[in-house]
Structure I
Amino acid sequence: MGWLFGRGNAPRAPVIVALLVLLNALVLRAADPPALNRLRDFAFDSYQRIKPREVPNGVPVRIVDIDEGSLAEYGQWPWPRTLVAELVSKLTDAGAAAIAFDVVFAESDRSSLRTLAQSLPEEVRNTDMRRMMQSLPDNDEVLAEAMAEGRVVAGFAFDANGKTGPPRRLWGVAHNTGIADEKAVPGLIEQFIIEHVGAVRSIDVLEEAAKGNGGVTPDTESVVRLVPMLFRFRGQRMEDLYPALSIEAVRVAQEASTYIVRWSGSQSMIALGERTGVGSIKVGDVIVDTDKRGRMRLYDSGRNAARFVSAKDVLKGTVPREKLEGNVVFIGTSAVGLKDLRATPAQDAGPGVEVHAQLAEQMLTGVYLERPDYADGAEFLYLVVIGLTFVLLLSRLSAGYMALVAVVFIGIGIVVPWIAFAQARLLFDPIYPPVTLAAIYVSGSALAFMRAERDRSQIRGAFNLYLSPAQVEAVVRNPDLLALGGEQREITVMFTDVRGFTRIAEQFDPHGLTRFMNRFLTPMTDLILGRSGTIDKYMGDAIMAFWNAPLPVENHAERACTTALEMQAKLIDLNREWEAEAVAQGKQHIPVHIGVGLNTGLATVGNFGSAQRLTYSCLGDEVNLASRLEGQCKTYGVGVILGDNTCKQAPSFATLELDMVMVKGKTEPERVYALVGDALVAQRPEFVTLVDLQSAFLLLYRTGGFTEALEAIGECAAAATALGWNQTYYEMMRERVDGLIDDSPADWNGVYVAKEK
């Protein structure tokens, strides 16, 4: 399609490209893959965070919260059923309209004295104590009696492995289809009502005492948005539908007996002759708006402390009667340890019981969020009409007018859905249509500038991972820097490497190791770029960088030294984070240490490679020396080693001469220094003392006075301790000098020949 860029075809090129974008967007929208649904969900969640549902005063819904205070007062969950019975009785006495458990009592209470009597030792089985224990009421029976006195809704959960059979049905279900043939009902139910394989329900004695029975699992998605109000179970009669806890609590509170499912096309529900699923569910005087699958959309109000009452306060009788009387009460937990936390549109982690309570609030106040059946069609038609308008106008309007048209129609695509949500609680997609229109406009309008931007993008692509943004822009303004080849320039080169990386890597799987390296390399890269450095490359756990190329950098040696100190300081913070995470996960923390080598000198810098692929890098003997110095960090037990040139160009820093070293690949020795700290450290009396003692030690060491040098090491180590510097270097030198005393070379010249790179 290179002909699209020709001048003769310029008028039609934007139209063709824009039309292709529109056609592809329409095909994708017609297919409506799950990714688009997630995009819409994100937009609708954002709406609710911006404008959460308002909860008017006096909404008769409360949550009796088994919170941290209640657990601290009455012990950890599960509580004895006698205590739960007392809680139910208190709520019944307070006049609760319905009491719904967001809890499944799937097993008998093992703390019952009658149950415990069965496990007594053989020698006390025929005693009065055992007979007394057996005569006492069973805890489950006590709870059942309390439940029978009130309007209690038991809970059941969905579980594919559940073997307890279907929950007990305490309601009837009627269907309003708008047609005389009731034989169509099973087909509608099979097509639209959500099916579950199995359930875990409360024990029989409690189910029989309850006035209702509802599903406590609000949703299987990671974020609770759509909650099914009715379900069916595989293997049961198609007409045997089961309600969610929220709608069942509303039924029991009204003392209603039947759910009336109104299918699309019935009565006043317009469906244009199509059976498009459930339209609403009527229970008592409440009409619940749902989608075609019988799901109600949660309109999240966010955390509302007014709807919560502590279970502890109910048990102690300190809750005013008017706060519970006539209310639909849900019993659940917000305690973190009980792990009943759910993500909702307005909360990242809220109590699951609050979802049921919010749904009940919506039912009782008649406030619903709806995505109309015609929404998909309306959005598709909008795309077709406005998209074709964009395509036709691209070649007919100037850039300024076209930009104005684009802003207007894209703005309509964003603003109108918001107004529909804020004013009518209707949900229309505010993302895909505007993004598609923006893509049409950008693709068509940008075609004329592609050739110029292509050159700029090549430059940015070559350098945006290596330079700071300011440096990238400078290179963009001077493209000659991209010429194949290079130039001689004095630079300061940095090599870093993680010590003991192999052992560290063994504790991670591939994904974990990738995350670990990203967490390490990202802040280190930020520090280098923040000091005007250039990232040359990443080599596994190692970084190569340099200063003073491609752009001049003043005081590049000092900037490199500052960066090295900042990297060591940042690593301390990272180690604290990793240690805390390891402790939380019950793992061993392996401290991460890095060695840094810095050297300053002439090198060749530029783009090296081929005509197909270039890499901006540096070459030369001074570069190799920087790499060797990094390797010596492990030998000398220090974090940062400087070459002689770098030390001379950073005179204000606290540097300590370590040795004269003949590194691998070099024929001349190099004087190497440890970077101890910045200018403030250099001015400390402890550091000045250490420098003087170190100079005296090195003089003795290099002139062959090994015995005296060994004594001087002790003084140096004491001074290093006073400064707070590490002792590893002096321990290593003590071993080396000990060896020289035992086997003093005849040709000793004070130069250490490195055995490793």
Structure II
Amino acid sequence: MIRPLRALWIASIALACSAPAAHATGAWTSYLRPVTCNDLIATRDTVWMATGEAGIVRYLRAEDRFESIVREPGSLASNQVTTMTFDRSGRLWAGTPGKGVSRLSEDGEDWSLVNAFDGLPSDSVTVLFADGDTVWIGTTRGIALWDGRQIAGTVPDLGTPSPFANNLVTGIVVLGDTLFVSTPTGVYLARLSQQLTTWSLANSGLVTPNIVGLVTDRTEVFALGNGAAHRWSRGSGTWGVAGGNGSSRRLRADAGRILSVSTLGVFRWVGDVWQAVSGSPISGPTGDGGVDMTIDVDGVVFAAQAGQLLEQASPSWIARRPPGPVGNDIVNVLVEGGDVYVNSPNFGFSRLRDGVWRNWEITTPWFGVDTTFRFVGYPYSLQVDGFGRKWIGSWDASMARLDDSGPIPSVANYFIPLAARDSLAKHTYGWASCMDSSGYLYFGLDTPDRGGVEPAGIDVYTPDGDWLINYRTVSTGIIDNQVRALAVDRNGRLWAGFPSLGVAHADLATTGPQRLTLPTFTSMGGEFASLDIFGIAAYGDSIWVLTTSSLRRIRASTQFPVSQLDIPAGPAPRGAVHPLDVAADGSVWVGSVDGVRLYPRTGGFQDFKVDNSPLADNEVRTVRVDRATGAVWIATAAGLHRYDPAYTPPPAPQLPRLEFTAYPNPVSTSGAGFQLRLRGNASTYEGEVIDLRGTRVRRFRADGENRIVWDGRDEDGRLVPAGIYFLRARGDGAEAAKRVVVLR
């Protein structure tokens, strides 16, 4: 039964007026690759894609271009979007797994959030169904009704048994006076006119009770289960299989039409039969094949498959790919001459130039990859040489040197001379890298299997790009042949970091102009002897060393440790290729499995994480500072970001007059307090609750509309007495006050 929400969230009320998380300052840009599509909506001017990893992607049809809406504080709550709908007023609703529902205002300017704090049974949203400005929200723990202003009720309600054998909601449909709700145990019906007091199970005729979707064109209702599209009969109150469309993977209803995507393609329900959409993509034999579809008011069908948006056209479909890097699990980034290069082990290699991505994908056949890569899979090390050429260590393939200075990129694939190597593969396992002042390149080599494949130390290449020599434990006395970090200081000294064996250094000046003489490495010893090293960076007379537990500074001139700083967490165990960098002003950036930390030269630190920045994931693999602009590029396990510390935001627009409403007003209090909300014409609000004596009772801050600003308690957590209070609010340069009456 739907009932008005009572004090369902008593345990959370104490948080209503707490300070929000500090938002990241500066300009952020996120680069995410959409791969999976969970929902599609097409209008005459825009196609909206709800993706599983890249937020919401919208295609502007008239301009033939894509735009992205990604997760950030005060905006979309998650980059994983499960479902979308538009209400009658034109607001976009986007459901997420674990973050509730994000709602975009009709003008596309402001986001608000509806979550468990507002009354959702769960923050994992599975289904959205708009009926005018009323929105039914399906979650993993039942359904909720948004009545246009707030959550008006839930099923199951607090303290009442659930009418569902399983509260995971997979579909919601309203047809006339009937509410249909599907779950893994079947389809349930209730009457709106009876306030959902009675529920009945309607499984007669279903091939399986495990229904994974419900749709309606406002005349018919279809349910999807075990690959069969079932059609509801109002007369008999039973389901019948509507065959002829193959094994169906998804059903969709848009613009008054019902669509099915199946192993035979996309079909449209016409009268009493399925009509095939010519040339449409098919879904695989299992799962949904990554195919989703929609139809606009003019009857044009759109589909999404493998990260592409497909549009029905004659004579064939038009395929468009939203821009983005080759993959989202990025391990390394390189910035050179305004271009950005990224490595994604399971997907390939990418370049961003003048706002345009060019991708070399691992899916291309082994010897037929774009340009002349032998194979572009499993790239880790990235280094630029003195001629601007990029070196990519593609494991088990080659050390590749890319020259993309001209219109047609070319690649030289390096294979170490047989006489100087014991295995070609070992010399492709590039991890760390650096270049000295004479243009010689150094690649620290890793291994995919330390117990079975011994790494090969450090390979040295000449400025012209020829392999020169190899440093190994048996020849130079380096601590270990697995080299995780490399740097050259201003005195020409090479520093190397090793797993669990600390740091060593060698004076390159003694090796001669051609670097043919093997240097002798000296271990730091002492407290460094057992440290697990992940990063080394040289700046002036400082050598910064990143371990699994701390950031340490060594004085380069004396090789003596001088300071130690705490880090937020350890580096990513196998993905932290370059988790440490130093900006031109001496500020140090550290990536970890718990975000990225900035240590300004002036002291202190600042953390950037998922909860206070647009970071797609807290696992940060690489940080690179662009020496030309000061911008910081951050590679995470789920996407790439650019952050500009010098960005100065434009001044906030000034409102000529602040107008707001506090509701409910009057408000009744109880032992749990109450939930006073604020709605107005500002983007954010802050202010105070004042009593009749002019004494401040409580401070508040609210990001967006319809947020709870007061829980009925004072600064010490005590319930306030009944009486008259004033809500004094400031927002966007204006302020105003409203009277609030508190009743017992």
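For the reader, a short list of remarks on this structure follows.
- Source structure (of I, II) for mean count of other Cβ atoms within 10 Å over residues 48-55, computed value 15.8: I
- Structure with the greatest value (metric distance in nm of label points 7 Å out along Cα→Cβ at positions 328 and 704, set I, II): I
- Relative contact order in percent (Cα under 8 Å, 6 or more apart) from the coordinates reads 11; which among I, II: I
- Of structures I, II, the largest value of volume of the Cα convex hull per residue in Å³ belongs to I.
- Computing helix-only ellipticity at 222 nm (-39500 (n - 2.57) for each DSSP H run of 4 or more, over all residues; to 500) across structures I, II gives -14000 for structure I.
- Label whose coordinates, when FRET efficiency 1/(1 + (r/R0)^6) of positions 152 and 240 (r between Cβ atoms, R0 = 25 Å, to 0.05) is calculated, return 0.70 (choices I, II): I
Every number here is computed from the coordinates shown, using simple stated rules; none is lab data. Keep in mind that what you see is a predicted model, and the values were worked out from it rather than measured. Cβ atoms are built from the backbone, for glycine too; each structure is taken alone.
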